[in-house]
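So, here come the structures, one by one.
Read the figures in this text as sums done on the coordinates, not as results from a lab. None of the values given here were measured: they were computed from a predicted structure.
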Structure P
């Protein structure tokens, strides 16, 4: 196996363990739950096979669901952001993404922030909409989405800065 594949497997497993052993137990003020596991979907290489990526996103989400006893809401949210990711990449990075010259370690901060923010908010809105599953509770859904998204975005950016390999 190449070093690149091993790195993705390690990231996959570490993010799952961190999520289920540490982050799932944070429930700050009743609305703030960080979901750092989406960083795997955010940072997955753009040139790899799309079907494999969607399958890995589903496996990531369903694994979190199994440990969280959440009935598939994480899997649905993870697959959704994996599916819309090419559109968000094109919106956030423009021609750099279109020409397949993009590497996440070499992009400007503003584009990366936009990309992470869009995927995080979409993920959290779907997650909490399915979790609450009541249109009458839209204020609760939006509140949980907003506060959890802010915390998750901060964690994703800090983690990305700490572990990025800039040459």
Structure Q
């Protein structure tokens, strides 16, 4: 039995695109709160636009330039500025957001098992080398594991964040 492919026409793709800016009420926020490389932020900003999400970033001096460089769309994107990552995460949980961390823990669920987000969801991404700080892991509702068969221990933050964003947005 062969699998059937669904091919969308250009007109169908255009109809699905957002016509105006979204409001940040009940959707997805991608939060690389401990970034190390500006290129990753630019890639994540582009992914956020593609899935209809916002990006939450810390107020490091180099971050605005990284976002400007990475914004290949040359239009305003939804960016939330975070002064204190731990305090911001606490406030997100208090306000009812579902907090998903991309981190390997004993309780991590596989990416394939993660359902699409049905309410405001924050995806927390850690430092490229050290991951999500221990004090922040207690603020996660769920940790997600991205299985790997290669020799590397983890994926680039932008790649990992993009995979989880597409899954939670219900686009894969």
Structure R
């Protein structure tokens, strides 16, 4: 089973995604964002720490931006939380915030395709958490518009390989 769990910030999507795997005996939790010790923002560090504290002790944690490799190497079920932090890390790595899209976008899209294939080919359950950012106002800054547009592309690419897509709003889950 492959499941994409999407929703707004603080909607309950991570908690719901974790609950889908709570009975699993072996889970690899893939965290593609910056570790809290590298985060300059204390709020980010606190958020990461609260996610860590919520995980069962028997879950293995992998902190990496190479999602395809992490999924391919994982035994048992996989939880990826989240695609938004992964996209941010990729844009940082590719200098996508400041460079023209045609200089780095093919590399980013290749990584999305590779990750989608790894998810589709994984023997166990894969639950992927992402943000839904395209339902609000148009961001004033170029970086906000770029992130919103690209995350929509990333979400579609991953959702294509999923058996189920869930939208979490105010802690309530809607199957799409």
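Structure notes:
- Cα extents along the principal axes in Å derived as 45, 34, 33 - corresponding label from P, Q, R: R
- Structures P, Q, R were shown, and helix-only ellipticity at 222 nm (-39500 (n - 2.57) for each DSSP H run of 4 or more, over all residues; to 500) at -23500 was computed from P.
- A value of 24 for relative contact order in percent (Cα under 8 Å, 6 or more apart), calculated from one of P, Q, R, originates in structure P.
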